[in-house]
Structure 1
Amino acid sequence: MNEVILQVTDRVKQRSLESRQKYLAHLADSAKQGPHRGALSCGNLAHGFAACNADDKASLRSFTKANVGIISAYNDMLSAHQPYATYPELIKTAVHEVGSVAQFAGGVPAMCDGVTQGQPGMELSLMSRDIIAMSAAVGLSHNMFDAGLMLGICDKIVPGLLIAALSFGHLPFIFVPAGPMPSGIPNKEKARVRQLFAEGKVGRDELLEAESNSYHSAGTCTFYGTANSNQLVVEVMGLHLPGSSFVNPGTPLRDALTKAAAVQSTRLTALGTNYTPIGHIIDEKAVVNGIVALLATGGSTNHTMHFIAIARAAGIQVNWDDFEELSDAVPLLTRIYPNGQADINHFQAAGGMSFLFKELLDHGLLHEDVNTVIGHGLRRYTQEPRLAEDGTIDWIAGPEKSIDEDVLRPADNPFQKTGGLKVLDGNLGRGVIKTSALREGKSVIKAPAVVFENQHALESAFKSGQLDKDCVVVVRFQGPQACGMPELHKLTPPLGVLQDRGYQVALVTDGRMSGASGKVPAAIHVTPEALNGGLLAKVENGDVVEVNAETGALTLHVSDDELAKRQPAKANLAEYQIGMGRDLLNRVRPMIDGAEMGASFLFQDHGEHS
């Protein structure tokens, strides 16, 4: 094993001793109760299976056959989740064929950041993760289930489902993906049209045509944003069947994998001899493995918050220093848009997950001795599924070599020696920057600040030419407590245009950027946020700001004496608090932790750093 990875894992274990022991003790207490529906009264149980057929009622009466709860993020507006429409019946049939029962336990909301970019709904996005966790917990609360299947794909949905599953840590869970849509127009072409639109050189018709040819069918968006990062890291943490993350929807192999996951869930319950609760799968090693895989592939920066919240749900404490130390030790093995021109389907064709597992394991970059939903040890994940003639799955060895080293490389010939994530720290606070997609010469930007308090004001300034200069754009009052920490991905096209015009440009914000961002140097998730004592609230137009991805400095070059004289800017939050459901969450916002604590309102040990 790589020494740095061992050291970070040991540090996480030591830091988490007390909280992890409490979590495991609670898990053990819950497991002692046995099959939970055995504790239900006759009236409780009758309600629980009233709508079942006679065979399933008999099975549920016996307390010897498994009942699998299905939690789904299905809706038919969002392409990633539309394929889940057919999954419940597939699952129920597969489970029934092995003598057990599956019930649809509940649905959870699933919103799409792609639809809500730049819209009021985006201000609900990050908070939806915790709401999804709570909604899934309600669905699982009936004490009817021996195992669970989690059906979810996108940005906040999978982290929310994982937090919920860990709150039922005594139960086994398998996560069931739906796969990416087939490839559309090249990502480079899509980005080109977006920038032309930002410059006013093409109209809305041309832009919509390009977007429609990119996002064109059922399935996950094909760029390597948060949704596909979710699938990759969940598989590396041992919660998917091997090789199931990136099989396209609507294919026979996709359906066979769904059925196989359903059957496998029945083998993991406390009713048999292979009891494997999720709380014993997600431990310190599994969390570190997930972070390593994220870094090795240049995955979404959103996971610098999601991983922390997920780990907290399992009694494990990780922080950004862990991310950075691991990033320095983990080579970058993929170039998937926005870190390259290939999409996730090209990654899959080049060797996909099986080759990635092989390289990371062979070079001591993953803990192999972990529990998974298919047994102990990660080596099995170097295999990939193939459809047999009878419709079942054969597991075969993955490729020994990458099919396309422009997309996926071996660990001894990486795209770069580090994982491409840097923690920034300075008088402006702490933040993160994704360096894997930065152009050469763009890792250090020192320029006068131009300050905005929302992304729409920046758009107006860009169109009027006020930003045609070297500048560090500061967009503040975008943090979790201010307005729910929306993604500011709509800033990418105009800032990209300025960069292409030859200006030295960077972004500093207490908001988020999409998992599909990275071209423009962006210090994001800055904490403390401007609303909560962060120095961002004292930055003025013309102040010199330095974003240094080489040294890790995030500095406002203004004297302490001058800063002491300044009063922080006052946030005008009224526009964020009314309409589009936002008023329903006003009471929650002051409870949300800082970004480095996971930006969550679910946990009691609030603070700024773990």
Structure 2
Amino acid sequence: MTAGRPLPQPTLASAEFWRSGADGVLRISHCDDCGRRFHPPLPLCPSCRGRSVALKPVSGRAVVVGFTVTHQSWLPSFPPPYVVAVVALAEDEGARLTTNIVGCEPDRVSVGMRVRVRFERTDDAENAEGDSGAGADAVYLPLFEPDPDADTPGPLPEPRQVRTAPRPLVSRHKYEDRVALTGVGQSRVGRRLMVDPLSLTVDACLAAVADAGLTLDEIDGLSTYPGPTPDGMSEGGITALTEALQLRPTWVNGAREVPGQIGSITAGMLAVAAGLCRHVLCFRTVWESSHNALVRAGRWPAATGRATGMFEWRSPFGAVSAAQWIGCNASHYMHRYGVGREALAAIAVTERAGAARNPEALYRDPLTLDDYYAARTVTTPFGLYDCDVPCDGAVAVVVSAVETAADRPRPPVLVEAAGTAILERLSWDQDTLGHVPQSLGPSAHLWTRTGLTPADVDVALLYDGFTFNALSWMEGLGFCGPGEVTDFLAGGRTIALDGDLPLNPHGGQLSAGRLHGYGFVREAMLQLRGEAHGRQVDGARTAVVTAGGGVPSGALLLRTP
């Protein structure tokens, strides 16, 4: 047993899986109707939707289809370096597990490596001492080690094509045509501001309402992401802001499961287009930097307890950061297309050059390629400059009925199209491997709702929680083909301020700070209004914005009138 390894919380659906390795045999959900194996357990087969599903034994042999070597200490029980991997079962490449590769040095692990299962029993600490039986509280974690009988690499799943899958328009009347973005505001942004997050939200919202030439009494809708949530990712949601500003909205939304963080803006657009509201105030607040400082100082309790939700399948293996999950996909991409980190480096260095022109950016010092490659490794293939910057700040956007736009003091920004379709499994490891999950579906959907094409885009505001996110969006949106972005970027010339596709001219989340999607909408609005002083893209009339570091995600195509 490994002391301190986080335990999963078995559910009514998963308890049998976590117990089933007691005899050293891996058991995976199997559909008797079509023969498909799948993971994690579901009540229906994901292929045929049959109900004849049950755990069945498999050989325990698998192939590494993505991995990351973690060098940063996220959990005391996982001293680095250690390997987090996604493995595909030999019997069905569509059935995959996030796990650890053990029994070899981390630098020996590779995509295509054949492995076999071995189980590790874990218990609650109070039940572990002197207990050598199976125990009701014991779970059996499937870890994988090199397969001694294998002498050649294993097969890899082929990419699944989703570009032709979006449904056609159901109506020629687009809801996007009925709205305009009329106001935008931002609070102070900084590292460890130690400011009440609701105060930051109020600052951004008041600025956005004033920017739109409205009063608070004219705001009849509120929409935010993700609503009340811990860990420095919210100011308290709709309830907190309504109380602070004493608003009387007709409609509100504080949902987490929307198409990316900007899905809250899409929701506001739908409310306006449906005639529920005329002016929806959309907002997003983060205070991660201060929250993390409070936890480290012992002034805020750290999260405890067994791993639940999606973390049930990740935390027991030390896979607690999106850097690790996305790192697995990045390793698959680099192996499949035979490329290194050159594209990632170009994105990081170019965005830092943009931040140098932005007085609001958190990191403005020059960043060279030598600096990029010399930086400490966080989790392969990501170094320090591949990762965005946690910060404190708030952004607010006003969505108005398009017929009111002429009465606003600033030029409106129109919404040409929104991409929201889910065409891939909403999973970090069970479907898309070569890109960030959910960068392909919304991208394909976006272009079905407009006559414009990627060639019409003047500036790209692409989510960059990690450099690989921006890479995935560029290929997903069709600016280049799969595996082609390294050549497309031309060492960064293509995405420079004067390039063919300027990328995140404000510095993005990599250098300006992680405002979690909304910062990209603000920058797009400033660019299209000609107000991005010092970093203005000449003649910008069309901007694409994406948000979501994984599942689900969304995209907006914005334009001038």
Structure 3
Amino acid sequence: MKDFLAVSCAPHAADSLRGVVDQALGVLRDDEAGVVRVDQAEDGWVAFAGSDPGDLLAEPGAGFTVRLNRAARTPERDVPTAELAGMITGGGDLTSLLPPFAAAHRQRAGAPVVVAGDWLGFRQIYWWQGDGVAAVSTSARTLAVLAGGRLDPVGLGAQAMIGWQVGTLTIFENVRALPPATIATLDGGSLRQRRYADPPDRPDRAPALDDAVDEMAQILNRWQSNYLEDHPDTILQLTGGHDSRILLAAIPAKLRTGLAALTLGSPTSPDVRIAARLSARYGLRHEVYRLDQQRPPTPREAHTLALAAARQLECQASPLALAPLLLAEAHLDQGHRLGGLGGEVARGFYYAGQPTGATASGHLVERLARWRLFSNEAVEAKALTEDFRIRAQETTLASLKELFPAGDWLRATDDFYLYHRMYRWAGLHGTVAAVRRHYINPMFDRRFIELALAVAPADKRNSLLLGRLMTRLDSELASVPLDSGLTPARLGTRSVVTRLATGTATARKAAEKVRQRLTHGRKAQLGAAEMGALVLAHWRAEPQVCRALYDMPILRHDWLDDLLAGAPAEPTTVAFLVNLLAASDQTTAR
């Protein structure tokens, strides 16, 4: 099932909800999936959208079990939908299921509705509790209608400052994301949350690097062997970077020959050139999909596509980054796909410029925020009213300071990037993929993540851990340079040559970051600048389509006037405006 809404209400709330539930269902069905059916009873509603062959639906109003993404997989096998009910209600090992994953279940007519998310919270699920009414949904926008249709100033502030959400915030008032490893139970107009697993353990003493590498390699080998034996038609998303290379290295040689590999980009891009070289060497069937090989959208089409992308992201990440990918994916097989995303916690790329041995503090959080988090996807300051900009910065910094755990600073950054950036940013994009295809990333195996967290930060800095892991998996593959020019085999050593190479790369990135800070530049994702330019062209030709932006008190009206008259805007700012437009049908700002 692609989308889902369950509303539970006490007797005193049922009548007052009927009209607003109809409005909420209208939001749920505005997606391409379409509502399959709505089960209504005296104590609430359950709506299903975008059916899947594995769904178990009895007659309307009776019991059901539905997956809320395509795949349900352990390291050894696919898990049938029929087994999920027992795992959710009987204390089964939900941590063995690979994120992203979620499922909804009701045992029989009149029984509570139970929704379980994955241990990382990667599959985004949302909840809301009102007076005598509670709801859970795959759509934050749908819940916003039930919640009264107001935007949350703290969530808006985080969106404006960093381009995504932290903690359980959304941009909608009183609508929150379901935390990791949580089961939500709806009954009698109330919602109960139960955490079924603690965060992965971190031992008192870090494991020896080579011991961790050996176990991590075994985990990936097991995943790749079992999955490709079961699904030989799987496509490997292959780039010139480290994570997808590690997934290739973990595939046994006998399973590589004839394996399909996919790369997005132009023939001259480093990703395509390196992926093509690897494919030729190991007998992969390499397909390159060029983003420019399809007819470019008109400005009107780009505007429509950007709004659709914003809705799929629940207005909480850049629709301009997703829209070009949606165009490409419309032409690609949506079956089984292996993708590498999640090496951040094993790579520690965010350690650059951070002090070793320091203790987490508000000062260090603020420095990281201003140096990195506020510089990549932030809205241009001149687009926002001064009051909102100042308040957004203050509230976002306060939120961030609450989220960083005490103790070693580098380990605290590990936790933040895993439990917040991966959970709330990568999870949004992963959710879009997971409802369309069997999206498998073995690097989200819980034990793999436990090991990555346990390894000492010094053993992860400058990709030492991943370089050694690549060498352990396939020493020949580790000798091929990455798109950065660095060689994994060398990264896995502490030689003088490696220190010089990584030092040069770090200095180059630091210089780019300084230049970005000095010029107030933003870091746009692939295709976002071109999509943003088309959206702006449509707004300027038909300004009535963005008239709702003038109802947003957080935006400067004189800046909007200049924008529509032809003044430039960063893609990150246009993305924020598109999200506001997509949210404006359900909400009002304050």
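Of the structures labelled 1, 2, 3, which one yields 18 when percent of Cα pairs over 34 Å apart, for residues 113-352 alone is computed from its coordinates?
Structure 1 accounts for this read-out.
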Structure from which -6500 was derived, helix-only ellipticity at 222 nm (-39500 (n - 2.57) for each DSSP H run of 4 or more, over all residues; to 500), options 1, 2, 3: 2
Per mean count of other Cβ atoms within 10 Å over residues 433-440, the highest-valued of structures 1, 2, 3: 2
Distance in nm of label points 7 Å out along Cα→Cβ at positions 361 and 385 from the coordinates reads 1.8; which among 1, 2, 3: 1
Structure with the greatest value (metric FRET efficiency 1/(1 + (r/R0)^6) of positions 153 and 401 (r between Cβ atoms, R0 = 25 Å, to 0.05), set 1, 2, 3): 3
Structure (1, 2, 3) behind the derived value 16.7, 54 of Rg and Dmax of the Cα atoms in Å, for residues 265-424 alone: 1
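Here, each number is a calculation from the coordinates, and none is a lab measurement. Since we're looking at a predicted model, the values are computed, not measured. Cβ atoms are built from the backbone, for glycine too; each structure is taken alone.
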